[in-house]
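Visitor: Multiple structures are listed underneath, in structure tokens.
FYI, it's all coordinate maths here, none of it is from the lab. A quick note: this is a predicted structure, and the numbers were derived from the prediction, not measured. Cβ atoms are built from the backbone, for glycine too; each structure is taken alone.
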Structure I
Amino acid sequence: MDNKQFLDTLMSKLPQMKKVSAETKAKAEDFTLTINGAAGMVRVKIHGSRKITSIEVSDELLEMNDKQMLQDILASTVNAAYFEAQKKAEERMIEVIPANFKFEDFLDI
């Protein structure tokens with residue numbers, strides 16, 4: 001197969017490869033995590049796509065009237081949620097990619 005044939009084959013298979021990639025990513029990100037901060041006074045829910053779906057703050061924490069502490073706890077909990085979602089998505093990506101997947105299968109090499 002010469003370079004032009006290879007590129008033509010690659011370009012013709014690109015939509016199929018994009019579809020498989022999008023489906024795999026969607027499967028890997030199909031989860032929601034709940035991360036607690038400050039002994040449960042802050043709760044962050046995050047989707048596998050790393051979108052925050054909710055943030056709950058306890059009345060007890062709000063009654064403390066400490067803006068800086070609240071900001072620090074929120075930042076820390078959101079960062080932890082993002083990190084955990086990223087880690088879980090990567091782990092799930094390994095699980096959802098077929099064990100026998102080969103890039104060459106798309107190119108008929």
Structure II
Amino acid sequence: MSGPVPADMGEVRAAIDALDRQLVPLLGRRLALIRRASELKATPDQARVPWRIEDVAQKVRAEAEAAGFDADLAEAIWRDMMEHCIRFEENRLAARQREAGGR
């Protein structure tokens with residue numbers, strides 16, 4: 001942990017809140033890129049790319065290990081996030097297909 005060590009739970013919570021304020025915009029940028037990926041794909045079955053999922057998971061594990069963070073936990077968090085992103089893409093692609101079919 002870098003920076004001063006929180007003295008009490010109030011300071012711990014304030015530090016967590018500060019980190020969350022930094023994380024949310026980064027996650028928003030990630031989702032914007034996922035949205036763009038869905039615009040570049042044609043069908044819902046293209047949303048899940050197994051080799052890419054494994055590639056990201058391995059990169060996250062390596063980054064976590066280098067940072068002294070539990071690699072298993074980091075991988076689990078990212079896999080959950082990737083599943084949400086895949087569903088987001090699948091839904092957008094399916095909606096686009098329905099709209100194209102209705103024209």
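Visitor: Which one of I, II has helix-only ellipticity at 222 nm (-39500 (n - 2.57) for each DSSP H run of 4 or more, over all residues; to 500), as calculated from the coordinates, equal to -28000? Could the numbers behind the result be given before it?
Guide: Details: I: -20000; II: -28000.
Working through the options, I get structure II.
Visitor: Tell me which of I, II gives 110 when you compute volume of the Cα convex hull per residue in Å³. Mind showing how you got there, number by number?
Guide: On the way: I: 110; II: 119.
Working through the options, I get structure I.
Visitor: Now, a different point. Quick check: 10.0 is what I get for mean count of other Cβ atoms within 10 Å over residues 23-30, calculated from one of I, II. Which structure matches? Walk me through the numbers before you get to the answer.
Guide: Details: I: 15.1; II: 10.0.
The read-out comes from structure II.
Visitor: Distance in nm of label points 7 Å out along Cα→Cβ at positions 15 and 55 was computed and gave 3.6; which structure, I, II, did it come from?
Guide: Numbers: I: 4.2; II: 3.6.
The value was obtained from structure II.
Visitor: Out of I, II, which one gives 0.95 for FRET efficiency 1/(1 + (r/R0)^6) of positions 63 and 87 (r between Cβ atoms, R0 = 41 Å, to 0.05) as computed from the coordinates? Don't skip to the answer; put the middle values down first.
Guide: On the way: I: 0.75; II: 0.95.
Computed on structure II.
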